[in-house]
Structure 1
Amino acid sequence: MSGAVTAAFRSRERRRTTIGEGSAPRIALIAAAVLFLALFLGAPVVTVFLSAFSRGIGPYLGALRSDEAVAAIGLTLTTAGIVVPLNLVFGIAAAWAIARYDFPGKSVLLTLIDLPFSVSPVIAGLVFVLLFGARGWFGPWCSEHDIRVVFAVPGVVLATTFVTFPLVAREVLAVMQAQGSDEEEAALTLGASGWQILLRITLPKVKWGVLYGVILCNARAMGEFGAVSVVSGHIRGETNTMPLHIEILYNEYDFVGAFAVASLLALLAFGTLVVKKAVEWAALARPARVNISLPAAPAAVGERSAAR
């Protein structure tokens, strides 16, 4: 017993010595990280809000209540409301097909999913202009049928969908590959249909990955600038999203209006981060709650043996 106590004491002393010897480098690294975040993240955010309220609350609210600002906010929320469900359906379907089945062209599908990560958003927007513009491949057909894609809301939605569709698919795919397919195979052996397996087994297992991917997709959809800037045409009150509206106001030296809309976009980003952290904490807390009830079984077995 004394030997075990002595060993534990020595181990604790070694840990203290190691921590003490490494405290200076650790403090230096933490200080460097905090300083970097304060300079490159905290200072710009504080500047945005200080500039937005530099003339008081009246001009701030007036900038947000203008017709163009309201239209930009509405288009941003509408685009996110369309893009996120589309990417949710595509992401789950693509992740399920790649993680659970082998088929010709599987590697090509994976490459295509990762394509928006390697292609500049400006190039993606230009591709849609070349496809649906007046002189594009489908431009004459769209003109004959009075369908506007480029310089209209459909073009904004298409460009935003393109740059965001890998986010849900990649998050869900990683979770599916990590968890394996044993439960799905068992359910299939017992006669469950594909929809039953998807709705009752697969989706409950990957729900945290789905939520995380949706949050990332929504954040990217609201803040997308490059691809949307190319296909929108910068038509005020019609095709300007919040990032484009901020650029126009800033170029016109309306700094209060630009920073007011930027502050609202920053608040939406903060809200997204809060939801993201809540999802992460819930995902981490869920296994802990499951493990708490496990040790109760041996006592019941002992009681039954005593009763006999």
Structure 2
Amino acid sequence: MSTSLPPIRSAASRRQSGVASERPWVRWLLTGTALAFVALFLLVPLMLVFFEAFAKGPAAYLAAIVDDEALSAIRLTLVIAAIVVPANFVFGLGAAWLIARYDFFGKSILLALIDLPFSVSPVISGLIFVLLFGAQGWFGPFLSDHGVSIIFAVPGIVLATTFVTFPLVAREVLAVMLAQGGAEEEAAFMLGARGWQILWHVTLPKIRWGVLYGVILCNARAMGEFGAVSVVSGHVRGQTNTMPLEVEILYNEYRFVGAFAVASLLTLLAVATLILKKIVERAVSRQRRDAPAARQRVAFAVPAPQAGGR
């Protein structure tokens, strides 16, 4: 007498059936809790920023935006991002290529150093540069004798912002390069391609979405950085104040419309960053979904070699 064994279900099907068997009130409770959390800690603060910015009308809002100090903070923020993002792009691409394609002594140390800004407070990062380049720092007297200003000047802001943002591009590109491997680069090298040709025609097209994703995150962090920049900037009004620092100064002076007007610009930049991030994620998922079909089309398009042919 034979007995039939029950079918073996996969872990995914068991999880799906477990979710589907939950009572409706449990699902509604979890959904409501998540929506309430998002509304309380995300939507309400965003709405308050714009409400306070326009509390005295559009004219006061525009006057706060076109104020000389606010315009100076906006220009400095854009300049810092324009310097930091390309620098991190070059460093991130080079570091990711080195780590993903070569084995060398100190590779683990380099990985740890790349992750260092994630574990160090931005305020501590700013203090490090003050100890190095400040008036009483290691290189302070030498820089002072040669008339070079780093701390309480734009170069110090660039250094501090670069330090806190440089893991973003490197980590995103490294993850993509490790996942895709280096078979195509090796094939191009065997066919006689040079280093720059391999980088431009093979590597960059493969990792373009990872690069773009890292650049978006780096740009958002560079524009919104406060801790490290606050330490090295000196809060010189109209000269070394970025947008986050300008918001703090205006708020401390009880100029709430101006503070929230500048904060609304940062909020719009954050929303634009999220939209770009979502577009990139959808493009990556679409590319991964279409890749098997594309490879299959290529396989059918290439004619098979005939027996006895030349």
Structure 3
Amino acid sequence: MSFKKYIKAVGTGFKGNRDLQEDELIDAITKILNKEANDAQIGAFLVGFRVKLESDDELKACVKALRNFMKFYEVKDSIELGYSFDGRVRNPFLFPLFKDILKQFYEKNSDVKPLNLVISTDKLQPAKLGMCTKDLVLEYDLGDNIYTFNRENYLKPLSDLTSLRHELGLRTVFNTVEKLLGVAKSEYAVTTAFHKPYVKKYIEVFKEYFENISVVKGAEGSPEVFSDGKYWQKIDEKIVETSFNLKDYGINYDRKYEHISLEETKNIINNPDEEIIKLSKFNIALYLLFSKRVNSLDEAWQRLN
């Protein structure tokens, strides 16, 4: 099919727009990744598609199309952490501190089934200009329980769209679906949502690829918590919301950054204070809960401490 047909479907306005069928959306994304459409056509489609608002079925089809291009690995006993590929500016990254926490935890809790963390990396994507996971994964020894996968290796056609996405400077459908593509065939996954309607959307779109998906209200599009929040899980066909308060766990973190630099982040990681360590432990506690290693967040916290 001509790619112009897909631009017309999403870019002719309220009366003319329509949802694409699964085979159409897969064909459109396939043409984009194969560069069978030119940059102007790709840009027009991506902008129109976002303005139209993608349906859940269209997002599912987009995931299927991307997975057709992927190289998969297998990391057993793992949870995929759905970090955003756009920049982080207001908080440091915590994941380089998880190595020692996990090691100490399993030295003292041999009865708990092992858990591996899976993180994907790539070049910085729009729409923020800040740090991304790739800036740190090569800087630190992440230990035996953290696996990182570079999208330039496992999904190169999407990575190769980076420069075009920066020319657009906008969030597109790829920002919505790229965080949890299941590169390591993990049993569990956690991603983040700021707007509640996206909770159900994420669970619906990715449910066939994971045994269980959790959605947490995390920081800047990543499954790392820095403040009071909540998480959602689908239990008995219902989405259950659970709130948490960091002070209940003795955490009193209140730092704010306007635009934290990579060097500031490295300094925090290299010289973590008590509150940063506690925050890191709390995030590990969430992952232990989300992967059914413990029965409650309180149990995970007590075991970690």
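One of 1, 2, 3 was used to compute distance in nm of label points 7 Å out along Cα→Cβ at positions 119 and 239, and the answer was 2.8. Which one was it?
It was calculated from structure 3.
For the read-out helix-only ellipticity at 222 nm (-39500 (n - 2.57) for each DSSP H run of 4 or more, over all residues; to 500), a value of -26000 was computed from one structure; give its label from 1, 2, 3.
That value comes from structure 1.
Throughout, read-outs are computed from the coordinates displayed, never taken from laboratory work. Fair warning: this is a prediction, and the values are worked out from it, not measured in the lab. Cβ atoms are built from the backbone, for glycine too; each structure is taken alone.
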